[in-house]
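Visitor: The following blocks contain the structures, represented as structure tokens.
No value in this document is a laboratory result; all are computed from the given coordinates. This one's a predicted model, so the numbers in the text were calculated from it and none came from an experiment. Cβ atoms are built from the backbone, for glycine too; each structure is taken alone.
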Structure I
Amino acid sequence: MKIDLHTHILPERWPDWTTRSGYPGWVELSHSAPGCACMLRSCADGSRTPFRDVTANCWDPMMRLEDCARHGVTTQVLSTVPIMFSYWAKPHHALDLSRLLNDHIAGIIRDFPNHFSGLGTVPMQDPALAIQELERCVNDLALPGIQIGSHIERPGQPDWNLSDPAVFEVLKAAAALNACVFVHPWDMMGSANMPKYWLPWLVGMPAETCRAICSVIFGGVLDRLPNLRIGFAHGGGSFPGTLGRIEHGFQVRPDLVAVDSHLSPSHSLGRFYVDSLVHDAAALRHIIHLFGADRVALGSDYPFPLGEDRPGTLIESLADELGPGVAHRLLAGTAREFLGQSQAQSAPKTNAQKQTDS
């Protein structure tokens, strides 16, 4: 069994939100040929800026099922492409788009219940509306949770990190609903200063995820919401590689770091989930060592170039070394638990966790 926790999907078509809202910045899908399209973002001068070329596997469930059969994937967990979060927009317009995207995902799950699960999106720039849509996702659409960004851009106001009290209200509602929260980077820090060499994607994106993890640790979110199932994309980004520095900063400058929580980063390990998308065997061993196999779930970032071409290949390459129980946990068991589909028994603690406990 393979459950791919991290895949993205779009509707094949949706209304022109620039015309509907009366202002630019929205994404549209321009179909250039059968099975080929470009995501375009509208500009103030009426032009469109290309964002990403996509193919039919980004919207066609039948093509996705063919890929799943070829790669041995039992279930894909569907979520929108993060640029569609639209946190910059007026909240009621973002809510309308969220509802369209969530209805689309729920419809695919209804059509193929044995092959797909899904995570909704909510207008995080307005916590009340976000909670309203979260409740609809869980109670009406039967989605197990939501995907949110690594920080929240708001129209004409300062950004929120995940430690902000307004964001906490949404996370608290998710915990109360037994809904999971998957955090994905979107507007990468430093993008304006490092556009060359694809650095926003290669450097800024992992840093964004680290920023989000540190925010929930230092903001006391994990302390106050011990039952919240929260996970982070891309193996936790740069957090595993910089944990030593982060922990050291917590210890030597508590006046700057430990101002909202006394839970150290090292004692936070095992309290949140990450996916397996690290592209390197040594990196995968490292995150298993840090977080434990019961906190690492298969994630491929299908169908995009920075993803894993054949989901689960890296985990399977270490199967003999890890053992069948751990490999199964990584390929399916952790994702099932994160999604609330089972309350599987935790895998044995890693050496890093044992050392932390002592």
Structure II
Amino acid sequence: MKVQSLSDIYTSLDVSEGTIFVVPSIRSKHSDSDYLYQLYKPLIESSSYHVKSLTIFEHFIILVPALLRRKVILHYHWLEFQDLKSMLGIPWKLLCIFLFKLFGGKLVWTIHNLEPHDQKWLDAHLRIQQWMGKIANAIHIHCSSSEILVARKFNLQKDKIKLHPHPYFPTKEVSRLEALATINKKFGIELSGHKPIILLFGQISEYKQIEETLNVIQEENLDVEVIISGTIKKGQEKLKQRLTKRSVKDSRIKFIPNFIEDDDIPYLFNASDLCFFNYKKILTSGAVMLALSYNKNIIAPNIGCLSELKEHNNVQLFSTDKEKRILLKSLISTLEYE
């Protein structure tokens, strides 16, 4: 597929300047780690476009400029719900999107996943997302290997699908010793620094199979330290409790169930030797791109867009549980500390 910039995609919809409404909100206060900020950064710094992100309560704002036939695009990310409370907001979102299109607005939808990570209400999600794909003027994906997958899943015309890669993230290099000292003091943990450190970074959720990763480490009796760090995803409190118990029982496991501020991210990555990802199902991953940005050793499943990372020297992909164990043991054996 041809790689395009976002401005190329918008220009193809006859909007070479104007307002880009983005849903959900861009977290400008956490710009170094925010996917949306990094994605739109070239446009935010451009004089051609005005980028404005919206919360669920601000969806109505898109209607007036569309009705007045101004140059405006609605660029939507993630159209899904996790529980009954978030489900209640779906009709409002769909109504605003429908009216925006009816009034002549141009719609771009970025597909991040084929299905919700928590695997709930799959039929309802599929109907909603197939409707979204049908009315969208353009579909944005992050890798060419997902083109066929999303076209089949959402009944899309291939000429609608546009490729713009996932952004990398800014990095900051600090020494391993400084990183270890800062982490231990900041989060109240005790990393020795004398063993290889495996980082499991990102939002804490079942689909990342963190417990299964810990099982492998314990079953193979790997002489490592493990950092699990990230925000607890909504509805994952029981997982948090189980991980807390495991960290108490196993001194190798360091659990940091917090939102990680931009200033603290460099310390976690610079202290770590290996970033391990054990996703069950995934299409794209911001955490993997963050690890790539820091040029870390990465072990990840050979699925979705991750399959295109095999050309990176520091990325190793697995397709089976056996391969996962072999890669992990092999890489750990090459890392030695006194």
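Visitor: Using Rg/Rh (Cα atoms, Kirkwood Rh) as the calculated read-out, with 0.95 as its value, let me know the right label among I, II.
Guide: For Rg/Rh (Cα atoms, Kirkwood Rh), the value 0.95 is produced by structure I.
Visitor: Still on this structure, I have one more. Given a value of 2.8 for distance in nm of label points 7 Å out along Cα→Cβ at positions 125 and 165, calculated from one of I, II, which structure does it belong to? Could the numbers behind the result be given before it?
Guide: Numbers: I: 2.2; II: 2.8.
The correct label is II.
Visitor: Further, regarding this structure: Supply the structure label, taken from I, II, corresponding to mean count of other Cβ atoms within 10 Å over residues 197-204 with the calculated value 23.1.
Guide: II
Visitor: Next up: With distance in nm of label points 7 Å out along Cα→Cβ at positions 53 and 261 coming out at 4.2, pick the structure among I, II it was computed from.
Guide: I
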